[in-house]
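Some structures are shown below for you to check.
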Structure 1
Amino acid sequence: MSGRLVAVELRRLALPLVTPFRTSFGSEHDREVLLVRVVLTVDGTETEGWGECVALREPVYSAEFVDAAELVLAEHLVPRLVRDGPLTAADVAGRLAPVKGHPMAKAAIEMAILDAELRHRGVGLARHLGGTADRIPSGVSVGIFDTTDALLAAVQGYVDDGYARIKLKIEPGWDLEPVRRVRELIGPDMGLQVDANTAYGRSDIDHLCRLDEFGLLLIEQPFAEEDLLGHAQLARASSTPVCLDESLVSLATAADAVELGAVDVINIKPGRVGGYLEARRIHDLGVERGIPVWCGGMLETGIGRAANAALASLPGFTLPGDISAASRFYARDIVTNPIEVVDGHVAVPTGAGLGFDLDRDHLATVTTRTRPLDLPGELHVDR
């Protein structure tokens, strides 16, 4: 069921975080968010769809950053999509393949078209992807703190909130002792994992193997994204499963990592791999090869958070993901039905499209700029 793009708008938001979020590559105090709004005409009916670009303000997690994402969407991606006529969400990746890189920008426009397409059909994303769960276990990602006592206080709060798993950000000098103290706090049975965001090198393999004593679910992305061989060496040396994040930017790179023995667990972030349809293909690879997968997070608003919950309802997502309550990051979300954690789980959205309803009044207050795009060969109407 093909549709025609008749309007595309890029919208920038400024959202303060409830508390600063520090990782090995820096601290965030607020999020500068890029949203993509589309109007898709199918069989004479116009339907609105929204996508969220997860690129950060600076190119520190990956090469992408929000200003570049806006530029490539406006000047390269959207014009290509419109130029080639009617399309479905499944067509987006192929049409945009000649543009090298920019998976987060590509994911955002595919997401918006997918939202509109599914809303037109009255189908939810979880059903469309093949999800089987109606609720999923929720984990929380905990940043780096100035003191261990502050870390423990934060972790205790998340335990009290009922989260099913704790993920700790680590870096050289902030690893063994914080992990030890958190394990003592939460006990031996609660899920605990660590995420290094590429902060270590191969010379640290022996040091990282000392984490084995803490019974971790996994260690995530300790080495540079290009260093698959280093991750394979760590996987052979350590009893803690090695998980890849930044290294896996497509189905092809995920398959290569599995073949090299560089990954025991796969973190799937739809924005990082170019969209939810590619994310599903990586999930299918994990199921086929017996590799557990889980859904990572990028401090998404309720738009991306709802879509991630739908993705994580697929049967191969056997570990709790970073789909925490919206209140973990934002005092007020931009949707009227923000994700909540109940008994350690979040409900999978069942509404049409991505499953969210916009809080349009609040969206207006946090919007810093809107940019309607002039579509080639179309009469632009500002809807």
Structure 2
Amino acid sequence: MSVGLAYCDRAGRIYYDDCAEPLADGGIVREVELDEVIPAPPGTVEMILPGRRALTTEGALRGKYALAAILPAGYTRLLVPAYAKEKDAPTLPLFGYTFACVVDDELYVAAMKTDESEDWQPRYFDDGELEAILDRRIGADPQNRVLAQVALCSREYGCFTAQNVFLERGEAALPVSPKCNARCVGCISEQEPETGLASPQARIAYETTADELARIGIHHLERVADGIVSFGQGCEGEPLLRSITIARAIEQIRAKRPNGTINLNTNGSMTDGLRRCIDAGLQAVRVSLNSFRPHAYAAYYRPIGYDLDDVLASIRLAVERGLRVSLNLLTHPGITDDAEEIAAMTAFLREVPVTMIQTRTLNIDPEWYFEAVGRPREPLGMRRAIEAIRHAHVAVGNFTHTH
């Protein structure tokens, strides 16, 4: 068996060429080894890369456009597509582009399986079924603006944590903040006009109250014994900017419901705000970051009024206070697996024993990201990065596990 080229024509039709050897990008454009690819798992979505010619060992191919794959949940990508960019090529929208190829006339992708959860498999509803569920729940609390927001996210974006509010299962979303103290290059809820890209999600436009949040949290934990309620979602800015409101909501929830887990997803920028939430009863936190190196972190997050040291201090605090601490690591081949990055990451993990690193595919045009952060000096491969995390005695996954 050998790796062959999968490509698209201008109309987006997909073709396979077993005789052409494709190149991939892992920080360095190079050939692909057979053990770096797996059969495309169910739920994989193929995507044409407009204005980007497929790149092979023979050079760029005229009229043949690069093909990428979007992976389902539970997989971590190992390589991104390599291509020759045409002059009028648009910036790619915010998706997680993974190298795709053909092996024995079957689509393969550069990925490894890193987790499994039935709760995160694609959901399908009969016509009108989801709307009926949303309407029934909203009817019980019609003035709750948080419910209105998560209903929008349930319908328009298929957000699982938003849908869980209405399905009364698993981890339920509690969006709280319309503002942020970072200007992430790949922000999914607010893009700057000059990028020319539409935001994949609409950010919540108002400051929700502690009562609105608590009503949803109490309702969820009444019905889901081991449920999770989570502040900090993709449809909002940074929740710690509203730590006082979050702390009040936590106190109200805990006054009624001792069960379940109260979680916060955050960029970890405000250690005092996090301490306030912990004092109120916060039990778990997921801190998002793309790098353990200050320059790479700042290049992507473009933080306002804080830096990576503040983020790491928040992680330390949460561990010291006994919370379940996970890191949402925004992974990208060539950055996450750079030798300097792996060294910085493992040094921190050995000092601060977090519970889990949840690998998150960074949804961004790969070239845009490399321009912002810089190409690696010594990419060691994503498998090496994953192995390094495990050798630091930290679990690797993609989902929150309550047990």
Structure 3
Amino acid sequence: MADNLMNVMHLISSLEVGGSEKLLIDFLAACRDDDQVNYTVVIMNRAVNPTMRERLERLGLNVYYLDRPEGHKHPKYLIELLKIIHRHNVRIVHSHNFGSKLWAVLCKAFCPGLKLVFTVHDTMSMPRLDKRQIIIHRHWIDQHVAISKTVASLCEKRGIHNYRQIYNGIHVQHFMDTNRQSLQARLEQESFEMKPLKIVHVGRMDYPVKGQDILLHAIKRCKDAGLQVQCALMGGVYPYNQKSFDELKALVQELNLNNDVEFLINRTDVAQVISKADVFVLPSRFEGLGLVILEAMAAGLPVIASNTDGPKELIEDGNNGLLFENGNPDHLFERIQLIYQNPAVADRFRGEALQRIAKFDIQAMKNQYYLLYDSLLSEVSGDTNKAIPNTRQPVVGRLTDEASI
């Protein structure tokens, strides 16, 4: 690690209840007591969840809200970013979605010595890049973070070779439940007729990607087969996916599942919700990794996931969880039925899963990020380009009309 403090700015479009936002806050929390890196955080857009904002600001970092309406391209936002970079002697900008990435590239155009890092969080974005965007990724982004082997493979296919494969991580201890009963022990006290098997899913309400419709159809098959189950769907709803959420609610009505399915919207208490469930299901049609799988494993839940992309890297079918054919509600029903009828199988998965998740602790992710940042700064020659320790007190700021031009 470099002797000097590294000044890194994390740039993200929103601070909603989403996977990348939650991961960023968890990562920064894991770094809270370290002294190798000085972090500044910039939220570009107005989409800020109050609870997420409170969690971020409790960390005592330099945090800025640019209050940008989505899609606006006014140069005042670039000017403000450049001011923040200068104020905190930022040497690395780490962006977390495609909108913030473009603003980071503009910053580098004015600060050629700036190093850019971009995390590829999903498997859908890379295949959609046009030639112009590929050029940006190859020649302007200094390093990509591929969150899974699947994502790394997609980078390779697009000719983007400047990447490191670093798995996302979780605070394993935060989800561990040492008092959780085995499913078999629970059934000795109360049958599923007394207390239905509680299934939980966590993911934004965007069913073309996250596959909640597949799960709902599987729940319908469970009910038709006489299985006593209940399902909680937890996730974010925003203007861009409101239509998807409305269609999911209509599907619940259509399948007559009103008494069997509940929606938990825009909540942040994932650990608490998971702790009350018996089984976790991730029916995604596309998934870069699936951190919620790891969270459920840490909590001791048996996991059923679609055999796609990232989940296949986390689950060995029949060993530490179950996989079902992507997009097939009948196969998902069969997997739920297997757990329902064989609780000992679910309890065996628990032991195997707990052994597997250790390497996905967020401390391992943090260490890999430190190595990445340090390697980028070591490429910069000359003392004037070295990171300088920042002695300012934490700042929470907001772009106002005074910054307009």
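No lab work stands behind these numbers, since they all come straight from the coordinates. All figures in this text were calculated on a predicted structure; none of them were measured in a lab. Cβ atoms are built from the backbone, for glycine too; each structure is taken alone.
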Computing distance in nm of label points 7 Å out along Cα→Cβ at positions 86 and 126 for each of 1, 2, 3, the value 4.7 comes from structure 2
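Starting from the value 21.5, 67: which structure in 1, 2, 3 was Rg and Dmax of the Cα atoms in Å calculated from? Don't skip to the answer; put the middle values down first.
Working: 1: 20.2, 63; 2: 21.5, 67; 3: 22.3, 71.
Value 21.5, 67 for Rg and Dmax of the Cα atoms in Å corresponds to 2 out of 1, 2, 3.
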Where does the value 2.7 come from, among 1, 2, 3, when distance in nm of label points 7 Å out along Cα→Cβ at positions 318 and 374 is the thing being computed? 2
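Please state which of the structures 1, 2, 3 yields 1.04 when Rg/Rh (Cα atoms, Kirkwood Rh), for residues 190-237 alone is computed from it.
Details: 1: 0.94; 2: 1.15; 3: 1.04.
That value comes from structure 3.
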